[in-house]
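Alright, structures below, take your time with them.
Computed from the coordinates by the stated procedures, all read-outs in this text should not be read as laboratory data. All values reported here derive from a predicted model rather than from experimental measurement. Cβ atoms are built from the backbone, for glycine too; each structure is taken alone.
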Structure I
Amino acid sequence: MDAAEKIQSDANTRMKDTMTEAEIARADAIMKGWFAFNDYALLLEHSCEEHAAEIGRKAADMIAEQIGQDRDLIDGRDAEFGRILANTIRTYQMTLPYAHQGNDALMKEQLKWMDYAQQMGRTEEMVAFDVASMKEIFEERRYWIEETADVSLALDAVTTPTCFRDLTVAEGIEFNEDRTEISYVSPYKRVLEKGWLRNIWTGLTEQYIHEQWTIPRFAGYQHHFQVRFEVDPWNEKTRVVRIRVLPK
């Protein structure tokens with residue numbers, strides 16, 4: 001039986017026939033919670049869609065006023081910004097089976113491929129591919145660093161606000177004064193824990209991710225910038241990831 005046939009065979013078996021009473025009770029509770037959430041979330045979504053441009057404009061103007069800026073922070077993209085805010089609001093309504101954060105979808109995708117690589121014994125290969133794929137992007141920053149002697153530009157490149165801060169990491173982001181060190185709370189725990197309960201992740205842990213994914217990637221990235229990255233060892237108690245950049 002090939003993989004496709006197995007999937008079809010599994011699908012032909014009524015799930016309830018293979019579930020324990022506890023599993024059925026849990027599934028029913030989550031299902032009812034989901035339906036209640038979805039009805040409410042759709043109401044919010046439709047309401048926000050009708051007023052997306054107005055929401056975006058008011059939010060952007062309020063933020064500009066609060067931080068003392070007189071320019072248009074969203075360059076007239078009112079409806080687009082309003083939709084982003086609406087989607088964030090919807091995400092924060094979802095509290096079953098855990099309180100979702102803005103990085104939830106990305107965490108699930110990352111963990112899925114980390115788990116696959118671990119099971120297949122290909123984590124090193126995945127890291128090498130990631131490092132190689134960033135060569136052209138990061139080496140542009142190398143020129144900036146050579147011209148300015150500012151190694152913080154390397155750390156900024158790998159923790160850019162557009163695709164790392166808050167979209168990847170959701171808690172505890174802090175920089176030191178000269179922005180050559182960043183610390184943040186590892187973002188994987190809540191999704192991992194729910195996956196463990198459902199036997200989704202086989203042996204994946206935050207410590208494994210830190211030691212086999214985070215540390216090796218930064219060891220590879222440093223060659224693109226011609227700097228030195230130091231990553232603190234994993235601390236199970238604090239779960240804080242701390243990375244600093246130094247001249248090579």
Structure II
Amino acid sequence: MPQFIDLSVSIDNNEHSDHPGGSPKVTYRNHAETANGLAHFFPGLQASDLPDGEGWAVETITLSTHNGTHMDAPWHFHSTTNHGADPAPSIDETPLDYCFRPGVRLDFRHYEDGYLVSAKDIEAELVRIGHDLQPLDIVLVNTRAGSVYAEPGYVDAGCGMGREATLYLTERGVRVVGTDAWSWDAPFNHTAKKWAKNPDPSMIWEGHKAGREIPYWQMEKLHNLEALPDHGFTVACFPVKIAKASAGWTRCVALVND
């Protein structure tokens with residue numbers, strides 16, 4: 001049996017997992033609070049008639065498709081892909097065979113926050129780990145952000161993948177990628193500083209916008225990537241099927257053979 005490594009974060013009420021105002025909200029109701037609600041379905045039943053007077057535990061969640069560990073579809077990045085030739089796929093149109101594939105971990109934890117990874121950086125890392133990139137490999141980028149998830153400053157932590165790095169992967173047949181940072185791109189606050197000095201629109205969300213040229217699917221808020229080997233594992237990351245949506249949550253898991 002392979003070893004299963006959970007690469008997903010929990011959805012909870014932590015305010016630091018997203019930018020201010022964007023975090024999920026979970027409301028919990030326990031067994032005692034819902035006992036009367038269960039009795040409502042059965043006239044004459046009293047809460048005291050139930051074992052230990054308990055109903056069910058239930059939660060109500062206010063959630064964006066981009067909260068928690070999730071997969072972005074090309075539709076999130078732009079309305080078209082393949083250089084405008086095709087409508088961009090939504091998350092319910094994700095090819096399932098893309099989501100259960102060999103994984104590769106690129107260790108970029110040493111890069112400073114806001115650093116924009118280049119194609120040469122990827123090539124050097126692939127040489128270091130001794131891996132020849134294959135079409136449909138799932139490439140996971142391990143940044144510093146994973147070590148500070150749910151802490152103040154998480155959304156501003158980690159290096160980013162720009163247009164050049166993204167196209168380096170997609171031109172070689174990669175279709176699913178992931179990062180433990182808040183975004184595949186460099187954190188917005190670092191890009192904003194560059195923008196203030198040189199307001200060049202091409203730097204805005206450039207990694208995501210590379211999906212206008214070649215469609216790809218992108219996971220964000222992964223976790224525990226440092227527990228993975230560099231390669232030789234399989235990633236399972238099927239997204240929740242939400243009609244016409246830009247993203248879907250995923251319980252991303254790595255399978256590592258003993």
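If Rg and Dmax of the Cα atoms in Å, for residues 24-103 alone computes to 22.1, 64, which of I, II did it come from? Traced to structure II. On distance in nm of label points 7 Å out along Cα→Cβ at positions 64 and 208, which of the structures labelled I, II is highest? For this comparison of distance in nm of label points 7 Å out along Cα→Cβ at positions 64 and 208, the top structure is I. Each of I, II could give FRET efficiency 1/(1 + (r/R0)^6) of positions 48 and 216 (r between Cβ atoms, R0 = 41 Å, to 0.05), but the derived value 0.50 comes from I.
Looking across I, II, the calculation of Cα extents along the principal axes in Å that yields 71, 48, 38 traces back to II. Each of structures I, II was scored by distance in nm of label points 7 Å out along Cα→Cβ at positions 40 and 232; the highest score is held by II. Structures I, II were shown, and distance in nm of label points 7 Å out along Cα→Cβ at positions 168 and 240 at 3.4 was computed from II.
Using helix-only ellipticity at 222 nm (-39500 (n - 2.57) for each DSSP H run of 4 or more, over all residues; to 500) as the calculated read-out, with -18000 as its value, let me know the right label among I, II. Attributed to the structure labelled I.
Compare distance in nm of label points 7 Å out along Cα→Cβ at positions 32 and 56 across structures I, II and report the one with the greatest value. Don't skip to the end; give the middle numbers.
Details: I: 4.0; II: 2.1.
Structure I gives the largest value of distance in nm of label points 7 Å out along Cα→Cβ at positions 32 and 56 among I, II.
With FRET efficiency 1/(1 + (r/R0)^6) of positions 72 and 192 (r between Cβ atoms, R0 = 30 Å, to 0.05) derived from the coordinates and found to be 0.15, which of I, II does the value describe? Of the options listed, only I reproduces it.
When FRET efficiency 1/(1 + (r/R0)^6) of positions 136 and 152 (r between Cβ atoms, R0 = 41 Å, to 0.05) is calculated for each of the structures I, II, which structure yields the highest value?
Largest calculated value belongs to I.
Source structure of the calculated read-out (relative contact order in percent (Cα under 8 Å, 6 or more apart), 16) within I, II: I. Taking mean count of other Cβ atoms within 10 Å over residues 144-151 as the criterion, the top structure among I, II is II, with the largest value.
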